[in-house]
Structure I
Amino acid sequence: MNEHTAAVTGIGMVTPLGIGTRPTWQGLLSGRSAAASDPELKGLPVDFSCQVSDLDACGRLTPRLALRLDRFCQMALIAAREAVADAGLSPERWDATRVAVVIGVGTTSFERLQPEVLKLAADRVRSVSPLMIPRSIPNIAAGEIALDLGARGPALAVSTACASGASALGTALLMLRCGQCDIALAGGAESVRNRISSAGFSQLGALSTRTSDPAGASRPFDSKRDGFVLSEGAAVLVLERPAHAEARRARARALLRGYGASCDAHHPTAPPPDGRGAADAILSALHDADLSAADIGHINAHGTSTPLNDAAEAHALRTVFAEPPPVTSVKGALGHTIGAAGAIEAATTALTLQHHMIPPTANHENPDPSLELDIVAATPRPVRTRAALSNSFGFGGQNAALVLTSA
């Protein structure tokens with residue numbers, strides 16, 4: 001390992017497939033979708049989502065702490081605790097001033113904000129919760145993780161829409177390289193399983209309308225794709241300077257080696273059809289990792305299941321790669337976790353490199369011949385590669401690409 005890379009020494013995940021890295025990984029390998037009818041969305045045009053059904057925040061945290069935190073923050077904290085334990089770190093023994101926290105969040109929290117706004121609209125000012133602001137500000141997840149674990153280095157929120165989780169990991173990598181910290185707890189958290197998010201994304205035409213078949217709704221790169229599925233989740237990765245990880249004889253699951261970012265400067269919500277901004281980010285990440293396209297043996301795609309985004313990403317991949325390597329998208333199983341997506345997908349990419357297995361793209365049943373990609377579908381695919389790419393793109397033309405290599 002060299003000091004240009006970051007060792008991924010711990011992973012924590014909370015997803016609709018399970019609480020923890022192991023159940024999420026096993027669920028992804030099974031190829032099943034977590035989407036189902038959602039009582040929270042009853043009566044809306046799109047009334048289904050991918051839900052974390054067994055969160056039990058009161059039991060996993062404490063009732064007092066759970067009450068203070070919005071759902072996205074609860075999941076971030078649970079994931080961070082798992083990641084730190086997985087890395088074999090003890091907050092009581094680390095140098096707290098050298099531990100950073102960088103968490104990506106795509107939107108502000110609407111979960112408890114909407115009821116408070118309704119109180120204000122009804123002229124019930126005195127009923128507005130004093131916790132409304134600290135529950136909903138985007139940086140509160142980073143702040144609460146730092147508070148819980150005693151991390152006194154920089155604590156940042158990164159918001160690049162659906163690329164937020166990947167941007168947070170890239171930001172943490174840069175911080176490690178320039179010596180701002182020895183350890184970074186980096187990732188993303190989001191919950192868009194709420195009525196206002198469903199209504200808003202539905203009005204944009206971004207959501208799948210397969211209300212009669214929620215489990216089959218998210219189908220990345222499939223010729224019958226019609227939109228993404230609302231979801232929620234969190235992932236936190238422990239990144240360490242290689243010398244720091246080696247000094248404590250830590251196991252590395254993978255290495256984060258390259259980060260690239262760009263902006264489409266094209267449209268507020270739609271990508272350019274040729275995927276030029278995405279291609280720019282991928283090329284930048286490869287350059288940063290000092291690798292070529294030929295070194296990449298697997299791509300964990302953004303793969304939202306929307307007609308425009310999947311086509312643009314496919315175009316970008318064909319621009320960068322003479323023959324794109326095997327591609328998967330976990331959004332077929334997990335739906336779209338927005339700000340958490342890039343972190344969940346980077347964690348999955350690290351696990352793919354560690355276990356030499358690519359999870360299948362759930363619901364990919366009708367290949368779209370115009371995309372010209374090798375989509376892993378139906379069953380996991382064994383792979384032996386030293387390097388993989390994880391893509392994330394978001395509204396505002398945000399693009400982020402991460403290159404991970406085997407440890």
Structure II
Amino acid sequence: MRLEPPASEDPRDVLRALRAAVLGAGPAVALGGSDLPNEVPPGTAAVVTTSGSTGVPKSVVLSRNALISSAYATAARIGEGSWLLAVPATYVAGVQVMVRALLADHEPAVVAGPFRPEPFAAAALGMASHADGVSVPRFTSLVPAQLQRLLDAAEHDDAVAQALRSFEAILIGGQALAPAVSERAEAAGARIVRTYGSSETSGGCVYDGVPLEGVGMAIVDGEVRLSGPTLADGYLGDPERTASVFPTDADGTRWYRTGDGGEIRDGVLHVTGRLDNVIVSGGVNVSLDRVEAAVRGIPGLESAVVVPILDADWGQGSAVVVPGIAASRERALLTEVRDVVGAAVGAPARPARVVAIEELPTLSSGKPDRASLRRALGEGGPKPRD
């Protein structure tokens with residue numbers, strides 16, 4: 001089967017290519033990658049290439065069946081309606097927004113260009129609320145940084161506030177959502193659904209900790225594993241990585257090894273963080289995801305990012321990077337941060353520095369560019385897995 005890129009990365013060009021690949025007999029769509037082979041396995045709809053925050057490129061092969069299964073499972077959980085595309089079209093979250101819209105036979109609304117609250121609100125409020133006299137629910141998908149910008153704007157912009165309330169559900173994925181931001185969203189009347197998944201699972205496949213229909217969850221050696229019809233076929237041109245990340249158990253069930261730690265309590269998944277995002281500080285293993293979760297619970301630090309640094313005394317330590325604060329506040333914040341983290345995670349986990357920064361560097365997906373921050377502060381932490 002042929003693999004071709006869309007005419008451009010413009011969302012409308014990507015939508016046309018996906019329409020042909022998912023609903024028709026068109027070629028599979030190459031998204032985000034270059035120098036890929038022209039041929040892919042039969043049934044492929046898209047190949048999504050991304051390096052995420054680790055900087056390690058991977059080209060994920062997604063079949064029509066996987067994308068369609070994911071879209072239908074989402075509709076079964078939250079409902080069907082019209083979708084607003086506000087995340088990059090070449091990432092799996094954007095792909096799924098468009099596939100859900102195509103299967104619901106509603107042309108998606110599109111927010112093009114750099115994300116800003118005002119165009120988002122205009123696009124949201126411009127979406128049709130009825131078709132043939134029947135109410136059409138509205139949905140969208142965002143990353144936490146986008147949601148926070150909308151909540152900030154909604155405090156003084158009635159149109160943004162109204163737009164947030166207009167959606168039947170707003171899917172939030174890509175990274176953990178700080179509890180304080182979730183509480184602000186609820187207070188603003190926004191209906192938030194936290195999603196968990198990746199390109200390898202056709203996007204989010206666990207909603208608010210509960211798997212979508214057909215999706216299985218398991219914890220093996222502390223690692224979250226997922227199964228079901230939404231799984232990717234593997235990594236293009238990399239059979240060894242595919243075999244390692246997508247093992248098949250003795251019962252013939254194929255699983256995806258997420259690389260995340262977690263536990264399942266009463267059927268609800270609780271993710272504790274990346275298994276490889278751990279430093280050794282003074283001989284003690286410290287999860288930087290747990291440190292970041294504790295820091296983000298401090299009012300005003302909901303957007304903070306924790307990165308590893310070298311430490312002359314302890315070998316490895318961590319720094320808390322905080323956007324939008326004055327450098328003069330670093331010392332006072334460090335005292336507060338160390339107290340909070342020490343109580344929540346333990347004394348060895350207390351960060352060594354607070355670093356004020358005007359604005360966080362981000363990837364095109366909207367996630368913080370952690371690799372860039374690590375380089376800026378000195379590579380002192382865990383190396384990303386392949």
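What follows draws every value from the coordinates through simple rules; no lab data is involved. Every value quoted in this text rests on a predicted model; they were computed, and no experiment measured them. Cβ atoms are built from the backbone, for glycine too; each structure is taken alone.
When distance in nm of label points 7 Å out along Cα→Cβ at positions 183 and 263 is compared over structures I, II, which one is greatest?
Values: I: 3.5; II: 2.4.
That would be structure I.
Comparing mean count of other Cβ atoms within 10 Å over residues 23-30 across structures I, II, which is largest?
Comparing I, II by mean count of other Cβ atoms within 10 Å over residues 23-30, the maximum is at I.
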Source structure (of I, II) for FRET efficiency 1/(1 + (r/R0)^6) of positions 255 and 351 (r between Cβ atoms, R0 = 25 Å, to 0.05), computed value 1.00: I
By the measure distance in nm of label points 7 Å out along Cα→Cβ at positions 167 and 335, tell me the structure among I, II with the highest figure. II
Relative contact order in percent (Cα under 8 Å, 6 or more apart) from the coordinates reads 24; which among I, II: I
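To test your reading of the models, identify which of I, II gives 61, 54, 43 for Cα extents along the principal axes in Å when calculated. Show your work: numbers first, answer last.
Values: I: 62, 52, 38; II: 61, 54, 43.
Structure II accounts for this read-out.
Out of I, II, which structure matches 17, 44, 28, 10, 1 when P(r) over Cα pairs in 10 Å bins from 0, in percent, for residues 127-198 alone is calculated?
Values: I: 17, 44, 28, 10, 1; II: 20, 50, 23, 6.
Comparing all candidates, it corresponds to I.
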Kindly point out which one of I, II the value 1.49 was derived from, the read-out being Cα Rg over 2.2 N^0.38 Å, for residues 191-294 alone. I
